[in-house]
1. Using Kirkwood radius over Cα pairs in Å, single out the structure from P, Q with the greatest value.
2. State the single structure among P, Q that was used to calculate FRET efficiency 1/(1 + (r/R0)^6) of positions 105 and 169 (r between Cβ atoms, R0 = 25 Å, to 0.05), giving 0.85.
3. Identify the structure, out of P, Q, from whose coordinates Rg and Dmax of the Cα atoms in Å, for residues 177-312 alone was calculated to give 16.5, 53.
4. Given -10500 as the derived value for helix-only ellipticity at 222 nm (-39500 (n - 2.57) for each DSSP H run of 4 or more, over all residues; to 500), which of the supplied structures P, Q does it correspond to?
Structure P
């Protein structure tokens with residue numbers, strides 16, 4: 001098809017948002033006009049996640065919406081769901097093109113050749129063939145940018161499909177990251193959020209023919225010396241890869257924000273073992289303590305899964321009490337959902353859905369309390385806030401260095417600037 005208009009819709013993680021933004025810019029360079037997903041466009045691209053069953057259902061719902069709004073439009077589905085279940089997606093009425101992990105960055109080429117009305121084209125090779133790293137970053141949507149520096153994962157947690165969807169761990173080089181950072185600085189970005197599937201594994205499978213694997217600490221030291229960006233934030237890092245040197249760097253940094261997001265998944269050692277996680281709760285508690293000793297004002301986010309197979313009431317109470325006692329700031333709570341071709345899906349002692357939902361509710365309530373208490377600890381303090389560009393009902397939002405969300409009446413001269421402000 002000839003160059004036309006295209007709209008993106010992204011499901012899932014920050015990594016997906018960085019890739020959708022990169023693909024959108026790629027198509028713009030090829031002559032495609034960017035449109036909002038709510039507008040009528042010639043091409044719609046759905047970048048999918050498949051961490052939960054809800055993401056699969058949402059993909060189907062989006063295709064139906066497009067069919068009603070623009071029945072002649074080309075519909076492309078890519079992302080993790082497309083890699084894991086390409087034939088299932090191809091069977092959805094209205095889908096024209098399915099691109100797996102190895103083909104998503106060839107989107108422009110495929111769109112040149114696609115013809116509406118022909119059988120659905122599927123391009124999804126075995127994930128073992130996915131070996132290249134494609135640098136991606138978000139731009140134009142917010143004051144901050146999500147910059148992908150690592151992709152894929154070599155871990156095999158029993159509940160997770162991401163290694164099947166994204167392949168082995170691989171990374172950009174430090175030199176490549178610095179080039180991306182400079183481009184973002186030239187576009188007025190003030191804060192960069194470093195993203196990856198397993199960020200602490202940065203350095204593995206590097207592009208550019210590196211003779212020695214670099215590592216995340218070396219990357220952080222290099223970014224610390226970047227003069228053109230005010231803030232860097234670490235999106236998520238495994239507790240077993242978050243070492244003392246990284247904590248010390250952030251504690252003494254003028255660039256890295258006092259904010260860590262550290263997946264826990266369960267506060268029960270029994271469940272962590274069943275999940276095939278590479279740490280136990282004592283190590284997690286040690287990491288939290290080490291951070292709080294060096295950075296008392298640091299925000300600490302936690303990922304946790306409830307309702308994993310074999311999780312008894314006692315196991316859940318262990319998780320609840322562990323989190324209640326930890327000096328952390330907020331949780332992202334996930335209700336376990338069975339994913340095909342994972343070890344967890346074959347496990348016995350399945351937790352009933354209503355109990356999963358009840359446990360989710362209890363932890364979300366605890367998270368609300370933690371977030372409120374963290375905010376209270378800093379009331380009256382003056383902290384640096386990066387204010388967002390867009391006004392919302394006459395107000396503007398921003399985040400402190402330690403990730404406290406603040407609002408204030410909109411001031412155009414404050415947009416995309418860092419201002420000292422009272423919490």
Structure Q
């Protein structure tokens with residue numbers, strides 16, 4: 001969190017683009033770092049990805065109100081303050097805002113001086129509270145909004161902090177479901193580009209024939225069906241960050257084009273020879289071993305070198321120890337809030353079972369399991385009997401890599417049996433895609 005020598009980071013939330021622009025301009029002029037969001041859902045995404053000192057939110061917004069956001073901050077971010085603004089000022093509205101946890105309630109229209117005074121008051125209270133509690137226990141919330149206390153995650157947090165301070169290209173590697181996109185968001189929202197777009201693109205999910213058009217755009221008539229010109233993801237991310245997920249799935253021809261973008265900061269839309277300069281920070285992510293692909297000639301070594309400037313390797317969930325109960329409680333609280341009910345408690349036996357499980361689908365699988373528990377369990381306590389059957393008697397983990405591979409293969413066979421042999425359903429239960437399941441099955445089946 002910012003010290004006395006750092007500028008406070010403020011998140012401004014309003015469904016009016018004009019209001020967002022005015023507030024951002026005024027607050028930046030006062031020396032604050034500002035991030036904006038057009039609604040509660042976007043704001044929660046920002047708060048999950050980066051630490052924020054103060055949230056300034058509008059009261060009335062579509063789908064979810066500012067009160068919902070105030071409650072979310074108060075329940076999940078004890079080190080963040082909230083200020084409410086509204087054009088529908090009323091006594092009851094002010095009472096509701098304060099009861100929900102907002103420190104200030106500012107009615108529109110207000111002057112720049114009134115805004116500045118209110119922000120100073122709220123940040124002053126925050127500074128006093130932090131100073132009073134500086135000798136207390138540290139919050140378990142990890143830097144950049146990611147959750148984790150395990151030793152395996154500390155190098156990841158350090159690398160994120162380093163990457164956020166530079167415009168260098170980042171390569172994130174890790175198993176499917178381990179949280180690569182969350183790490184990329186943390187880098188983006190912790191950087192100087194935080195108020196610009198973050199554009200995630202899964203290269204493996206776009207057909208090869210369409211990937212170039214999706215990334216770089218196309219002009220009208222470039223191919224059958226191109227009825228109008230359209231910008232690509234690189235143009236959309238101009239000034240911000242683009243995440244090229246599953247970069248290892250790209251073809252040799254596409255790798256050449258990506259190399260040009262990284263080298264020259266230029267893109268060429270399909271159907272034209274005109275180049276356009278883009279100011280985009282590139283983050284690549286992969287579950288494959290790119291260096292091994294380079295040695296096989298399946299991935300360009302010059303592209304690998306340009307991508308691998310800052311390397312962040314995410315550990316699988318099975319290596320993160322106490323992070324499993326920490327993440328489980330976090331997701332349980334989040335989903336319970338979404339469903340408008342109190343969060344049930346995980347029994348000690350249930351927590352032990354979750355820790356003993358090997359989590360081949362990693363954090364994504366854990367999130368899916370906890371979401372089902374939040375929906376299905378009606379009691380105040382979640383016990384072992386409430387867990388999926390394959391977790392109730394999870395085998396103890398062995399230490400060697402061969403033992404882990406064997407446990408994963410056995411677990412996949414159990415899930416397939418539970419799913420009646422349906423690979424699509426089994427992949428959903430595991431929290432992985434069908435292609436990944438097929439690769440794991442192939443790897444675990446000995447050659448005939």
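1. That would be structure Q.
2. Clearly, the read-out refers to P.
3. Working: P: 16.5, 53; Q: 14.8, 42.
Attributed to the structure labelled P.
4. Numbers: P: -10500; Q: -14000.
Considering all the candidates, the number was obtained from P.
We did not get these values from a lab; they are worked out from the coordinates using the rules stated. Since this is a predicted model, take the numbers as computed values, not measurements. Cβ atoms are built from the backbone, for glycine too; each structure is taken alone.
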